[in-house]
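Take a look at these structures.
Read-outs throughout are calculated quantities, based only on the coordinates presented, and are distinct from any laboratory measurement. Since we're looking at a predicted model, the values are computed, not measured. Cβ atoms are built from the backbone, for glycine too; each structure is taken alone.
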Structure I
Amino acid sequence: MHNFATVLTPEQVIRVHQASLEILEKVGLLVRNPQARQILARNGCAVDEATLNVRFPRDVVEDFRASIPPTFTFYARDPKLDKTLPGDTPVIVTGSSAPNILDPLNGQERRATSEDLARIAHLVNSLPGHDVFSISTLAEDAPAGLFSVTRFYAALKNTVKPVRGSGPPEDFERILKLLFTIAGGEAAYRQQPFVTHHYCPVVSPLTMDFDSVAALIFYTERDLPCYPTIVPNAGLTSPITLAGTLAVGNAEVIAGTALLQLAYPGAPVFYAAAQTASDPRTGVYTGGGPEDFLFGAATNALSDFYDIPLSMGSFATGAKEPNWQAGIENSLSTFMASIVMSDMLLGLGFLHGSRIWSYAEMMMDAEIFSIIHKTMQGIVVDDETLALDAIAAVGPGGNFLSQKHSRVHMRDLYLPQFMDRRPYNEWEAKQDDARDWALEKARRILAEHQPDPLDAKVSEEMAKIIASLEK
């Protein structure tokens, strides 16, 4: 497969790059974390302790770029499920940290709980179209002081696939204690670090916060996988023009990546940008639209320029329920991500601009991707697929149903799970649709599929850890 779309020419990529360098050198970033300022100052950045402003000279940017690895691996509890980019491109990832969920039983919106997280992880574990479980919701029922541990526990108990998650500074050691216990010790975990830590350290415009930056430094200095994401919003936290938002967002990516490389040279990292737009009528984040699709394709060109794997936001529609808007927005965003050859597509299951999680949407998003992935495989033209022998055997006026060639290649045709191809009278009699089928399949998997359980001793030890933290 190859890149079918060019949103930015090579000359435009250079121009955005140069604009970002000018922003970093002349405007700089507000850096609230003192440890980050110390790391940046030691490595040639201009730090003003009175204003907390940090400026990045161009030669510093060029120097750290040389240390960035061109690959990134998501490790899993089951090493056979590891995913390395760009070799295993594209990797499909669920959305993360939605506060609300559409209840799988009554369809009503409510706050998400740890049981929801366990169910979603359970589904991800069983579905071949899902590669990485990004801890998809919050957990309203988590005990005080155990929010992060509760979320990781629910996730890791129910999937052996790679997990992506986060937690505040006060939970760093608790999270690692949990992970070391599951792995059978710190040394074993370091050999197969099955959690990738993810944070948004830059609050647009051009501000590094305290906690997320502390998290990136903490995990990077321990040589554990982590990476930053930036989310500027055109018209609110970045210029209303698409090129201006690209320049600011790219500068923020460079700054976050620079901090990681200067803290630990050679640390694997993503180019993770999720530029968005706001609706000028309301100022609300849209979660879908042509601007999002163009931003995604443009960041792919920039990540190629820097030779860094790309995490591209996809799916995450602004629709409030699985409906025609969700289908259009998620199909177009996924199609754009696919034709520009993005390494990772992030956002399965989200509605309402990442605020609501939906089991049905998760299932249908996977089908959207499967259709596009099949399309991207193109048409194979060779002696076998041209089928000249079968054509000669059937001759004029015949049919190919009984031909061995048809039986051999029958599975080459795409067969959807949730697209309605029934006769009209059957549909008319039942009046059900993809949402019903997707939700029913999710319920069936939850009832029948059993994830690989944790070792009994590990489960017992984890229970002790959580009990000790509750005191």
Structure II
Amino acid sequence: MPMGLFSIADYLEKEGFGVKIINYPFETYLNPNWKLEDFLKSINFDVCGIDLHWVHNAHGAIEVAKIVKNVNPNAKVILGGYSASYYHEQILKYYSSIVDGIVRGEGELPFLEYVKRIKKKQPLDDVPNLTYQDSSKRTKINSFGYVAKNLDELNFTNLSCLNNAEKYVEFSRKIMGIPYNLSIGRGCPFNCPFCGGGQKAQQRLAGRNEVSLRSPEKVIEDIHELVNKYKASGFFFGHGTYPANLKYWKRLFELIQKEKLNISGDLEIWRLPFPKEMMKSFSKTFTHIHSSISISPRTMSPKVHRKIAEICDPTFKFPQNQINDLIKNAFLFNTQLRIWLTLGYPFQTRLDIFNDLKLLFKVILKNEKAKLLKPISVMNESFYIFPGSPAHESPESFGVELKFNSLLEVIEEFKKTKLSFFYNVINYNKKHFSGKSILRANKLFFLATIPTLITTLKYF
């Protein structure tokens, strides 16, 4: 679930509104006979917010909107999230009969103001971040007027609003492979080629121009709340490490140690270097079972990294010697390190793929020689080019061709897919490498990574 759902719900609840969060797929996981229609008929509601943050939910979000309007035609349906923000005009162009508006970007204050005005039957022209249709069916795009400046003022742990909250915390790792997603900050200083949440994308989709981090002390409060009230045993930190914020993470690790919190942690490295002392501190802070550090160079080719750095992000560098240091330090401190690679990345050649396979086999051999826990795993996934990302906005610059782009095409593609361990929709072709070929190649690569997963099963 997008972390902002909890802060939005809490914002509404503090103003006296009754709020309930329903995780539709999780409810059907717990009870295959659970029906959204029956649940909606059992409650009274005037406004329904539907998250369309991840583009993979495009078809599902529209289908949920149809169900809501069928059960309660008078209810207002509002979509939100990055993908909804990107396609906001197209959503109203094609689905204005079931969607009343889109909250673009960050939603706490905008959604609250919308609900207040609907209750009082007031005009919507001054609700920040809102796209809607007026009484003449003309699309109105209100300007960005809300970006959360002080995240410590938001509450990301009000899980009382969530149906089956304790089970959601309990099952997060089992279903998703990661524990409860803990909010650390908003914003990003980088522009990775396929990511729709980078610096430029956030400027465009949310009006956010800078990174805001929650205070380590506030994060510690959240951890205590989730451990004591919901029996959370581990956390995925929703913001990565990079040279400019290492002091922040060092402080947070120190506080967790001081509080003697017996938890696991999942942390991403967004940019190198990640010094030896940070690996040591991470190892001391979190239980070794289930904890992990991940890095996503996508390929180890310096040539590919240089080209991407030239086009969209000068910081996109993952030097081999620094990756080697990560591997060495992971062994030294028995810390699970996941290195994420992708076949079919921009500018990647067959030789680059061969060299990436060599890294995989080196890791397998290194793991086999280890006497203690074998902590290095090479992970693999095919990738969707997310809306708003550099490659999505300028595919020709990256040597890729988007297979589909309009909202209707996106919804149709995801409508045809089945639940899968892999990203089973690839929305681009490369020269001599079709989307289907990219998907098949990554599945084969994944099979080759299994030996590194077998050697690290004690962590899962």
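Using mean count of other Cβ atoms within 10 Å over residues 161-168, single out the structure from I, II with the greatest value.
When mean count of other Cβ atoms within 10 Å over residues 161-168 is computed for each of I, II, structure I gives the biggest number.
For structures I, II, which has the highest computed value of relative contact order in percent (Cα under 8 Å, 6 or more apart)?
Going through I, II one by one, relative contact order in percent (Cα under 8 Å, 6 or more apart) is largest in I.
In terms of FRET efficiency 1/(1 + (r/R0)^6) of positions 153 and 433 (r between Cβ atoms, R0 = 35 Å, to 0.05), which of structures I, II is highest?
Once FRET efficiency 1/(1 + (r/R0)^6) of positions 153 and 433 (r between Cβ atoms, R0 = 35 Å, to 0.05) is worked out for each structure, I has the highest.
If Cα extents along the principal axes in Å, for residues 89-128 alone is calculated from each of I, II, which structure is the one that comes out at 35, 18, 17?
I
Where does the value 52, 37, 29 come from, among I, II, when Cα extents along the principal axes in Å, for residues 73-248 alone is the thing being computed?
Corresponding structure: II.
Could you tell me which structure in I, II was used to calculate distance in nm of label points 7 Å out along Cα→Cβ at positions 49 and 401 as 4.1?
Corresponding structure: II.
For which of the structures I, II does the calculation of distance in nm of label points 7 Å out along Cα→Cβ at positions 17 and 265 return 3.5?
II
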